[in-house]
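Any read-out appearing in this document is the output of simple, stated calculations on the displayed coordinates, not a laboratory observation. Predicted, not measured: the structure shown is a model, and the values here were computed from it. Cβ atoms are built from the backbone, for glycine too; each structure is taken alone.
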Structure 1
Amino acid sequence: MTQKTVGKRGSLSGVGIHTGKECTVVFDPAPADFGVQFFRRGKRIGENPSGVGLSVTGASRCTVIGSEKENIRTVEHLLAALLGLEICNIRMEVDGEEIPILDGSAAAFVRFFKKLGITDQKVPRPRVKITEPIFCGEKHKALAVYPAEEFSVAYTLDYDHPLLRKQTVDFILSPKVFEREIAPARTFCTEEESRAVREGGLGLGADTTNTLVISENGVVENKFLFADECARHKVLDLLGDLNLLGVSIVGRVVGLRSGHSLNCRLVELLSAGLHEARNKR
């Protein structure tokens, strides 16, 4: 696998799903070994002191990079699109508090990056091969990565809701598989969750065009693209959070009812292992 960047500068604008505010991201090509870097007013946001990946917080409803004072919210769909298309070097200047939600999936990011062009930099991309299982969990939730000869992700969604029970998906990752099978899957919540999120001061930019609101009878003012779209979106989120690591992994990731907090815990464990390995050299 070689390193890749975008072919030219471009920008995307839209509303943030939680803040409800307009935000813009300007994307620039970056040289080999630059990595995925976010900036605001020219200052890098989310730099990890360990030198691996990004400083991150896995909240219940989105992933946040940076510090309490200076951060960027809801980076996961954008990061998933970059991982899915194998773009590993890019500079992103963010004007706003959040990444635009667009249609609630990664599909618009994929189309946008393909329009900018994807440039092969002909430099090998570092890859980390998982050599022993790594586990993390919470009550009724689990996430693990196992040794394997390729990168694959399996996920089981099983919520106490008639439309969100026993959805299981399994993908061997490639740009084509990501674009076709994962990127279109949109963010979702139940009607009850939607009310709770709004009462908590979040979801101010959410509506039925960018979020699948699921009632007992079906999707409100929308419809599923896949019967298991919600499980696919969980994979999308997981891939975005794994991209925080800053390097590609070779292994099999398996999630059960996991979300951003466990995803980011796994990234922390992987990052600590990489940092320890580097110190032993």
Structure 2
Amino acid sequence: MDIQKVGVVGCGLMGSGIAQVAAMAGCQVVVHEVNDALLQKGFGRIHGSVAKLVEKAKLTSEQGESTKARLKGTTSLADLAPCDLIIEVIVENLDAKKKLFAELGKLCKQETIFASNTSSFPIGEMAEASGRPDRFVGLHFFNPVQLMKLVEVIQGAKSAPAVVEAARAFGAKVGKTPILAKDTPGFVVNRLLVPLLHEAVRMAERGDATFRDIDIGMELGCGHPMGPIKLLDYVGLDTTLSILDGWHQRYPKDPLFTPSELLKRMVKEGKLGRKSGKGFYEWEGDKVKG
């Protein structure tokens, strides 16, 4: 199946990035948001990103204008009905996602492929809610979408092989390297990354090493561009805790998914990392102080 018309539900940081790369790849893109103000904010982000690419000569002026021309905003889900592929990029709330896909399942043509950009929720639960689990996959992009070269294609238990292949081909079309994963907790990247970040917190909590030395060890010893504690701060302690809580609820006997008391206490105290200005480190914008 050749995907030509793409719907993106949600125009925040991730949604606007996905919409942009799809439009740059030649797809007609319909972007849905709940109100015009959020649409305008998202489209402003896209237009600013495209302008930077033109300024850096990574796109010609003509390519920039044609990219923007292929984007359409809407506040009506019905406008997504003709899309070949719809990618959900809304809040990380499973009930909200299931409700959305139940609505889309009634609106869209039978050939439409549904995909979620979730980083942690089971694809299968959303797939069942859509009423067409054979035409449902995960498409997990990474932030910032315009720069990161990876997309995870997640195959649900009932995903049709042809649908998985169409999703993989779409990932390649928009300039990403697709990797395939089964519908397991965290898929590939977060299944490895979140426990790594969490174990770094546990090490600091036990007093095995200071959080700064843990970071230096991984940066200089393993070549990581950012140590695990600093990355945790950057991503958000609340985000990581939310993922761990979700996994712990589904797999309560797995100690790897049991959130540490230190992580829970810091989130309760509002020490969320970069977004709050203080976590393990103190932050000024996107930079660590000192």
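Points to keep in mind about this one:
- The greatest value of distance in nm of label points 7 Å out along Cα→Cβ at positions 10 and 154 among structures 1, 2 is that of 1.
- Relative contact order in percent (Cα under 8 Å, 6 or more apart) - structure with the largest value, from 1, 2: 1
- Entry that produces -14500 once helix-only ellipticity at 222 nm (-39500 (n - 2.57) for each DSSP H run of 4 or more, over all residues; to 500) is calculated, selected from 1, 2: 2
- Top of 1, 2 by distance in nm of label points 7 Å out along Cα→Cβ at positions 34 and 234, largest first: 1
- Here percent of Cα pairs over 25 Å apart was derived from just one of the structures 1, 2, and that gives 51; the source is 2.
- Here the criterion is Kirkwood radius over Cα pairs in Å, for residues 26-105 alone, and among 1, 2 the highest value is seen for 2.
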